[in-house]
Structure I
Amino acid sequence: MNRTDPPADIRFTPTTQDGPVYPPVPFPRSSDLTNGGSAVGTPLSLHGYVYDYNRQPVANAVVEIWQADVNGYYKHPRAAGPDALDPYWRITADQLDSNFDYFSSVETTGSGRYSFQTIIPRWYHVFGTDRAAHIHIKVRSVDNGVLTTEIYFPGDEHAERRDSDSIFGSRLDADDLIVDLNSADEKGAGSPGFSCQRDIYFR
């Protein structure tokens, strides 16, 4: 299929790499990484739409996310034990949050929508740099290929970490990776939480 020029105002989603802790096992298919809100951390509703090059919604795309927990730990063989990539991660399995799933996947609806319930992760140190808090996102589409990206968070604390994060600083269009957060009552009864929308545009 020949592609036409996209709309003039489109901003394609910045792409990143999988990184060294992309999960080496199949992603479970679930929109809730918090086990019904039992995970430790500030709740986050992450949602959005996936679009193709011509800004048409992409149905039945698989959206994967993987991230650190509230302590900056990943669930990955390279992020635990004596052979971890960084001393920061030399942890035992019982230091992980048993109520947090760390990675998961969903399929987009007919309108291209996806949604996850997760938490805002913590920063961590690896490869000589402080990595600002972020969530990895990978989208797989039969017709559009594979797109990997990340989201980062607003606020002075997160900005300070980004300033010292050489990996974030190397990203093309890095500022476009920062999302807006809106207050959201994710657990009911006035519990704190946030919501953010990240629409994803294939090139």
Structure II
Amino acid sequence: MKNEQEHTETIQAIRTAIRKIARTYGVDTVEIVVAEVMAVDKVKRTCDVKPVTGKGDTPIEGVFLNVVPNDGEIKVPAVGSMVVVVQSTYNKSYVIGFSDLTEWNITISNTVIDMVAGTIQFGDGSYDGLIKIIDITAKLNNLVTEITALKTAFNSHTHPTAATGSPSMPTISFTGNFSNFNKTDYENNNIKHGTT
């Protein structure tokens, strides 16, 4: 038993000595692989991929979507899309390149930007959609035109003198109505912003 353990230790010592001589001892060997995304776990910030280049085609599970699973920048690849994966001897595999995304989240301290399926949200979205400036400007200008017409009509109106005891003449009548503002008229619901 002792001889077997000594033999194993000797073999390991020889391997270590050869690696040190060859300057490969402790060196992190890195391989870049293009792979197809098979599944995504947004909570764990990982994906499972199947290599299409490299030394093998064995699926790689639990590939980090960034160097370490934390805040910062998270790009979520579409299932079936291609990604570029870094594989390492000493570190967990992670994605460095994407072909198609379903989501992109950026967090810098308290600043959060979420881009998902054609929408962009800044912060928590509690301020609702951004204003469409051209539409609200037209709406405000229409209101100004209506108020100007009202002012002109009011300022040019005169009451004829009525004889004592006869009914007075009617006051001004307006043909148009003022329209109320509705946020759907000027809200761009694809971009939301808020306080965080």
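Values quoted throughout were computed directly from the atomic coordinates according to the rules given, and no laboratory measurement underlies them. In this text, all values refer to a predicted model and were calculated from it rather than measured experimentally. Cβ atoms are built from the backbone, for glycine too; each structure is taken alone.
helix-only ellipticity at 222 nm (-39500 (n - 2.57) for each DSSP H run of 4 or more, over all residues; to 500) was computed and gave -1500; which structure, I, II, did it come from? Traced to structure I. Quick check on the output: 76, 15, 12 is semi-axes √(5λ) of the Cα gyration tensor in Å, derived from one of I, II. Which one produced it? Among I, II, the structure yielding 76, 15, 12 for semi-axes √(5λ) of the Cα gyration tensor in Å is II. Computing mean count of other Cβ atoms within 10 Å over residues 19-26 gives 10.2 for which of I, II? The read-out comes from structure II.
Could you figure out which one of I, II the value 130 for volume of the Cα convex hull per residue in Å³, for residues 99-154 alone was computed from?
I
Identify which of structures I, II gives the largest calculated value of relative contact order in percent (Cα under 8 Å, 6 or more apart). Checked I, II; max of relative contact order in percent (Cα under 8 Å, 6 or more apart) sits with I. Computing mean count of other Cβ atoms within 10 Å over residues 11-18 across structures I, II gives 15.2 for structure I.
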